[in-house]
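Colleague: Structures follow.
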Structure I
Amino acid sequence: MKLNEIRTFVAVAEARSVQEAAGRLRLTQSAVSRLIQRMEAEVGVALFDRQSKRLTLTRDGELALAHGRRVLKEVESFTDAFAPVGEPEGLLRLGVSHVLARLLAGGPLDRIRAVYPRMTVRLQSDWSAGLLAATAAGALEGALVLLPAREDPPPGLDGRRLVLEEVHIVGTPDLLARHGRSLETMNAAGWVLQPEGCGYRTALERALGGDRAPLNVLVEAFDQELLLSLAARGIGFGAAPLRLLADPQVSGRLVPVQVPGFRLTVAVWLVRARHGGRLSRVFDTLDDSLTEDLMPMHSAAE
């Protein structure tokens, strides 16, 4: 089904007149009639009751009109998002790595909502690899992701590296006093980690020698804040770029540890699909807000 068929149908349905719709669309009446007939043939139902004196919609036609209006509104919103002027509006589909959800949902999200009140933000949390793939495929407009320090986003995406941060193993002072500071003794005590697919977990497995010393995972969850709160209760050891996400009340009960054999630095990237117009302004605002929030961390890391 073509967009001009839907547009013509909606115009006729609203005008209740082929002649009036033809004038609005600057088409001949015969062209309008052909487009309506073609659409009816494609959907397999009659959209207009041609037995009545004035052109009226059938029940299927009423349903089609509601859907057609939504389609045209979405098309208008899509086109509007790429226009160079005017206020951005509509739906912004934004991905965020599990670990960075707290960072994005704070000041940066508040800033977007304040500057662009007519825009709805739909957040999707996932592993960074999945978010990058979704952005490249057009399912997301952009994403805030974590990548290994020496890795760049895939070709076809625009992005800026915002900050580098070291991932530390963390534990309570009591847990460290009882189990020491080696990977082997920590592994014996157990870990609270994200499920398989997490880069921290992969780095720990590699440092422990893979199958020779499998990870002793006590609790796994996607929510990094939850994992840190469990680590702060002494349930097990964790791993995290602490300054990026921890609640001070939680991080104050945890000790970051440099452990021989484990070294991992990650980069925070804001990536976007290559689009212009109004969405570029939204991502520029988001970039500025994230940079402001991350700058104190960056200075401390240096």
Structure II
Amino acid sequence: MKFCCTLGFVHPDHLVRLAVAAEAAGFETVTIADHVVHPVAIRSRYPYSTDGERGWDHTTPWPDPFVATMAMAAHTTRLRFSQGVFILPMRDPFTVAKAVGTCARLSGYRVRLGIGLGWMADEFELLGHPFEERAPRSDEMITVLRKLWTGELVEHHGRFYDFGPLSMVPGVEQPIPIIVGGVSKPALRRVAALGDGWAPAGLTIDQVADATRQIRADMAGRGRGSDPLEVFAACPDATDLAGYRRMDAAGISHVVLKPWARYGKVDRTGVASPAEMEDGIRRFGEEVIAAFPPADAPAHA
């Protein structure tokens, strides 16, 4: 079992401090959330709340995930980085490939790309990318990203992107895992067809386990049965050691959480003071992570 500390909504001034604390506490990964802008008023309905309202407002900090990653990577040596999630289809694949590939090389290949399709049509419009066809465009973007990361002369002739021979140099020398977010049937198919991992939101342990079995069966049918699959989950029915052990037994590779929330008061975005967050990370490492053997330890350890 591995643990992932989510740093969404945390002010960028505190990210390096908390990343250093997370590495010391035994966390394997930290994640950064992603939005570019937040209008004061939006038309889009937030799909993860009962009233359709965002749990934050236009004053909430959203640092660039890859700039933030490089700052944290420069002050750590083992910690890995991902996004929860990076809204892929409101960008173009060329600038994404350049940013992620550069992060991967300079961090010693400690970077994953955690993607989602997005929900805020207003933001897509501001950035000049169509909202309606974001799902098929994302699928094609993943193919383009992996071509560009080779560093070789590549070309692509698809529905959304069409280009002749070109290269993006330097390429990457190790694979960059792509973690796919979402819980819909199309999202699960996307994981099976194109992903190296899955990041569901709001599902119980049993629901994640059932869906993971579906994904693995689909992967086998696509000739990917031997490929690894990481599963990053924050399950509402797992809040203690027993729950985390159930997640481990269910095949969930990473517990995703804000560790300081166990120990004190947080604001509406789940953030506390820098000192409280740092202390919560340390305590979680001592009380929870230490109860699990290292990922590379023998099974009987």
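Colleague: -14500 is what came out when helix-only ellipticity at 222 nm (-39500 (n - 2.57) for each DSSP H run of 4 or more, over all residues; to 500) was calculated for one structure; which of I, II is it?
Modeller: Working: I: -14500; II: -11000.
The read-out was computed on structure I.
Colleague: So distance in nm of label points 7 Å out along Cα→Cβ at positions 1 and 249, computed for just one structure, reads 5.2; which one of I, II is that?
Modeller: On the way: I: 5.2; II: 1.1.
Source structure: I.
Colleague: Let me ask another. If we compute distance in nm of label points 7 Å out along Cα→Cβ at positions 49 and 241 for structures I, II, which one ends up with the highest value?
Modeller: Across I, II, distance in nm of label points 7 Å out along Cα→Cβ at positions 49 and 241 peaks for I.
Colleague: Work out the source of 0.95 here, i.e. which of I, II gives that when Rg/Rh (Cα atoms, Kirkwood Rh) is computed. Working shown, then result.
Modeller: Numbers: I: 1.19; II: 0.95.
This value belongs to structure II.
Each value in this text was obtained by applying a stated rule to the coordinates, not by laboratory testing. Keep in mind that what you see is a predicted model, and the values were worked out from it rather than measured. Cβ atoms are built from the backbone, for glycine too; each structure is taken alone.
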